[in-house]
Every structure is written in C-alpha cells, then in structure tokens.
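The next part holds the structures, each set out as structure tokens.
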Structure P
Amino acid sequence: MSTKKSSKQPVAIAMSGGVDSLTTALLLKQQGVDIWGIHIIVGVPPEKERHPDSFSLELEKTRKVLKKIEQSLEIEIKIVDLRDVFYKLIIKPFVNLYLQGFTPNPCIPCNAKIKFGMLLHKSLELGAKALATGHYARVKWDAVTERWQLLRGADRGKEQSYFLYQLTQEQLKHVIFPLGEKFKREVYEYVEKKKLSGIISRESHEICFIPDNDYRGFIKKMAKIEDIPGEMIDKNGTVLGKHRGIFRYTIGQRRGIGIPSSEPYYVIGIYPKTNRVEIGRKEDLYGRKLVASNLNWVSIAPPCSPFKASVQIRYRHRAAAATIELIEENKALIEFKKPQKAITPGQFAVIYDDDLLLGGGQITEVIR
C-alpha cells in the first residue's frame, strides 16, 4: 500500500449515517487511524424541491443520526451542502438525457464528480490525506504497470466497482475502501457486536434525489414540461398507437405501453428526433453490438488493438464475454459473444478481466 494511505495520516470518512460508512469509520479507528467524518447534503436546491417539508424532515433525521455517531465514536463530522453544484453536475444532465431518449444512471457521474470529486477535494483541502468510503470495492497499486487498479469487492452480491469506473488515477490514489474484503453480513454483525445498530439510518435503494421513485413526475417538474405525445410504432414502422412522451419509457419496459395484444409488447427503441417509441416482442430485446463513448481506462492504459474481456451493461447484469475494439480515440465498438437482453442507451458498459475493472464508457448506440 502506498505511503500516501498510511494509517499514521489523517483520513476523512464519507459519512452517510448508514451501516457501511459507520463500519468504515469503526474499522479505521480500531486500526489507530486519525479520522474525522464529512457528510454532504445533495439533492435538489431548496427553491426547486418538490417536497420541501419531506426533505427537511429527512435532513433533520440524518443530522440527529450523525450527532449520535459523533458522540459514540468521539469524532467530528463536518457537513457540507453541495445541492447547488449537485443540481448543475448531476440532476440537469440526468433530466436532459431522459428527454433525449436515454436512460441514465446518475450514481456513476455522482461518484466521479461529487463523492470523489467535490467531496474528496474538500477533504484534502481540510487536511485529510485520503477519503475512506463504505463502497464494496477494492483498490491496489500495481508496481508493474505503475497504476492504481480497481477491483470488484469480495461480496459479489453487494460489490460496487461498476459505479466507480469513471474514477481517475489521481482520485484512486487518495481513496480507501475498508469494506472491499468484507461481506455485508459481516458488516451488520460487526455493528451489532459494537451495540451501535440502533443509531444508523435505514438503507435507501432509490435514487437519492427521487426518494418517491416517481421519475416521470420529477422530470416534468425539473424540465417544466407537460406530456409530449408521439407515435408508437412496431419494428416495421407501422403506427400502432400513441405515447405520452419519450421520457416515460426505457428499453425493455413492458408496463404502461397501452397497446392491446395477445402477447406482451416491450419497448425496443426510443427515437427523440421523430418523437417515436418502438415496441416489439421479447425476442426483439436482444442484441450483440453497442457503441460506448466517453471512455475511461482505469486499471490499464488505453488499448491499441481489439481484445476480449467481460462487459457489464448495467449494475445487476452478469458480465458477458465480448470483444472490444477502439473505433475512435474515445469510442469503442463492443460485440458480445452471445446476444444480451435490453442493451440500453444512457447506461454504462463496464469492462472487466475477471475481478479487475479495466475501464468503460456510456452506451450511446445499439447496433442490431
């Protein structure tokens, strides 16, 4: 491990109030590391908040949890409000991409620009030498390639390396993932043993800035738009009916199509230029080729020739064998050995060699 991550130097802990960040702090403190916490407030700026009373209530709950953690661990937790910059860097692009027919995953740019961007920068500015988080992933220095390498966490059911593929070498140099070798059940057991399980916040599985999971309502509010009807077509271009706005649909969607049929229809294409949504049968969802753009190479230098690896096209997707070929400096053609279901523009294709995360890019085109 690099001396830049020495246990003798102060480390900031990204504190959410949940079990993972609490365990991260406990483990490092147990090792004798000088730690302090930092919590960021993210989401919609107050003047744009759809449910201001609800947000204020949740924020107050979080503050109380953080105060209990401060007292129990005898550490200071600094609170930084990043809602304005979060809106600019994460929410606005998220809304714009939906309006363009993509289905974005905001957690990936949030990690790169907010958690390991603004938060890491603030932590270093305040005197920390590294930022530790509760991510289930691993990072190590490779002396041969002279690069920081990012690897899957030991707990395959919880591992989160997929969300971290946009991190740079400079960012990886300053991060610590104490839970990388841990399993989630161990984390719960550890906190129980410390008799601290009663002070943590419950885990949330929704996008943090859309707690009610109403994507469509959120997009309409942020973009200040109403429904924008258009044609719903089959793969031959035949008009089958009307839709209420392309931002209401994603590839693979079955519910809410509203076209009577003896067999279920699925969304298989979204075309913002013509404001059309294409629907088809389940077998029409499968494809073998995609184009990934805005590439970031993490554990390796940019490759010079085509190579074989495993590619994961969304968080819960099982990485599948594929060939990756650079077609432009920042763009790759990825061809799977076997057809994959619901390859979705806006999501991210992340490339692995077993546990080692090589790099990835955003899916901008699906080639049928």
Structure Q
Amino acid sequence: MCHSEDGFASVFSEIHTGYDTMIYAAADLKYSDAVLVTIDDASVADSKLTSQFSAATDLEGIDVADIAPTVMVGMYGWDTKDFIVGPHERLTDDNGDGEISRSSGDSRALEYEVGAEHPRAMTVSAADGSWEVIIDMSTWADLITDGSVKRVEIAVMPELKNADGVTFALDAPNRTFDLASNTFDDGYFSPIVDLENCHKCHEALATNYHSPDRGGSIVTCRMCHITKSRGSHLEMQSRSLDSYIHAIHSGQAFDIGDVNFADPVEALHYDHHIGFPYPTHGIQNCESCHNPGTYDVPDQSKSLPGAISASDSLEGWDRNIGDVPLYITGPAARACGACHRAELINEDKAGELISFNQHTKQGGYLIEGGDDYPSVLAEAIDYIMALFE
C-alpha cells in the first residue's frame, strides 16, 4: 500500500531500476558507450613522450572537463607483448632515502595522475575535456637505444564521478606507439580475447575488483598485471594477466594462507569456492574468453619470462602439497599452466603438481627465484630473450 501509485512512498520500479547505475546511464545505454575518451596524438623526442587525448559525450548533465585522467605508459620488451618497464611498478628511489617503496613515497614508474606532481611526468594543458601530457622515459633510455624497447603502450584511465561520489564505468583506451617511426602502430598486436565475452558475465570490467575507470581493454589490464610480478593473492601463480585470470576462472581461491581450515565454516566456504564450475563444464571454456585459434601453446619469442609465487603456509590443514618455491618460468608454464596448477592445487594433488612442473620445464625452464627473485628474473630475461635476437 505504501509503495504504490496511490501510496506515499516511491514505487519499486523507481527504487530498483533493474540495472547498475554505475554502468548504465539508461536501461539500454552504458556510460562507456556514451562518454568516450580517445588518444588522439603522440610524439617522442629525447625519450620524452608527448601525448594528447580528449573526451566527448552527448549525455546531459555530464561535463567531460570533470574527468580526472591517469596516464600510463608501458615499455614493451624485445618485440614481445609484455612490459619490461610496467607503468605501475616502482623502480626508482625518487626521494633518495635509500629505499624504493610506496611507504617511502616513491612514485610509480610511468603512471601519472594528470595535474599531480611526478618526477617523470608533467601536464602541458588540461581544459574542456582535452589534455596534453609529457612522460619522461629517459631513466630507461638505454633500453630504447639498444633496441630492447621499440614500442610503448599508452593508456588513459578516465575517472568521472557523479554528485554522490560514484565513479562511472568508463573505458580506458590504449594505443601502441612505435618509437622508431614516431607513429602509432595500432595493428601490431591482434587481440586474443573477445571483450564482449567478458561482458557477458561482468557487464563492465573492474567495477567490483578495482575501480570502474579501467574497463574496455584487456591490454590496459596487462599494463599493471605484468610478468615481472608474482601473484600476491594467488599462490603458485604470476600476477601476469595470463596466469592470474586463468587461475581465477579455474576456481583457485585468493589468500589461502588467511583461511583457518580448522574453522568448519571457513573450510566449507573454501570448498564451495573451488568447486564452482566455470563456465560451461567442458572444452568450450577457452572460447568463453578467447578468440578462436588464440589459445594454443604461446610463441615463446613473444612473451617475457615471469615470476610465479611460492606456496602459502596454511592454518588448520596439513595438505599433501608441501613447500613449493617461487619459480622463474616461461609463458607456457605461466599461461597454460595456470589453469592446470589451479586444478591440481584445488584437488591437493601433490604428485601430479610436481609432475606438471617438470613437464613444463622440459623444453622450457623452471628456475628457483631464491631470496632476490627480481635479480634472477632479470638475468633470465636477458639470457632467454637474447636467444631470439
């Protein structure tokens, strides 16, 4: 009686629109289709990359000048699809305190919030939904000079909030730029994932696990999820997107070391998580994300070596899988292996996990990372990629 046309309260259709107002401007219109950000131009000189980008919309009540963009530049290594310098990394002691970390105040390598202070970036102009920024890559000029880096990826994360502080789900555009020719090279990488397949489940990427300004491109995701980083939340996986996504979609649980398996409720929740099937119960799983023909054994020359995290210590469960060290390994073990490892971890098949690791080592490599895995990884990258030159 209250929530009715004749009642004093709003009808339910006004309260529950039937769609996510973070993603949709109307029932049949996504914000990502109505508010478009484009990377319009770029040029490089003396290892300094200047880029221009802009935003446009026809939506009433939206002012693109309110967008707060973050620019990222990732430096591809050795003609691969992976980044030898990831924008999200912290690689330099910017304040000279002898420590490189977030807590000591060091900046991201090549990730820049427009208008903020950054030792390797500056805003040239920002007005009326158009921006121009300069990103300084001279710290890694030697990689450009010796040909280790020939291309970079430019991306923009456009943060736009409404009056209530809700961030709209917008696409984060990206473009590949060739440093030698000083032009965009949009066709260099062919997509291996059909983004519309992602949207069949997610509707918009990153809205429930990052922030809504990161959608629309798997390449943009890869700019943070690089092979050089181990999987912090997932044991025995890389943070590289090919490992992370495969493990997640195979049901591997986050932060297993934080689960108290002596608690029956926590243990049951874990069992439910790893038992949930994705998504078709069959061999069609690959093409639920991938384009046909893009999920065979990867070309070893087109992907950098990467780090796979060690096993976690568990509370309340003496499982069969023992201590497994952090490994440095290749793209097949990292990408294809992620699904297989996740299944073996979920089923606690220690012997088969050891056998699988040895299988991927044959014709490849599996190197213990030790106490200083970044140095071991750097040596492996230099050695392995030199074989393809």
The value -0.50, -0.68, -1.25 for log10 I(q)/I(0) by the Debye sum over Cα atoms at q = 0.11, 0.13, 0.21 Å⁻¹, for residues 107-226 alone, derived from one of P, Q, belongs to structure P
Taking mean count of other Cβ atoms within 10 Å over residues 51-58 for each of P, Q, the highest value is that of structure Q
Output 3.6 (distance in nm of label points 7 Å out along Cα→Cβ at positions 331 and 355, calculated) maps, among P, Q, to structure P
Value 0.70, calculated as FRET efficiency 1/(1 + (r/R0)^6) of positions 35 and 339 (r between Cβ atoms, R0 = 41 Å, to 0.05) from one of P, Q, is from structure Q
Taking mean count of other Cβ atoms within 10 Å over residues 115-122 for each of P, Q, the highest value is that of structure P
Note: Rg and Dmax of the Cα atoms in Å at 21.9, 68, derived from one of structures P, Q, originates from structure P
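Read-outs: derived from the displayed coordinates by stated rules, not from any lab. Just so it is clear, the model here is predicted, and its values are computed rather than measured. Cβ atoms are built from the backbone, for glycine too; each structure is taken alone.
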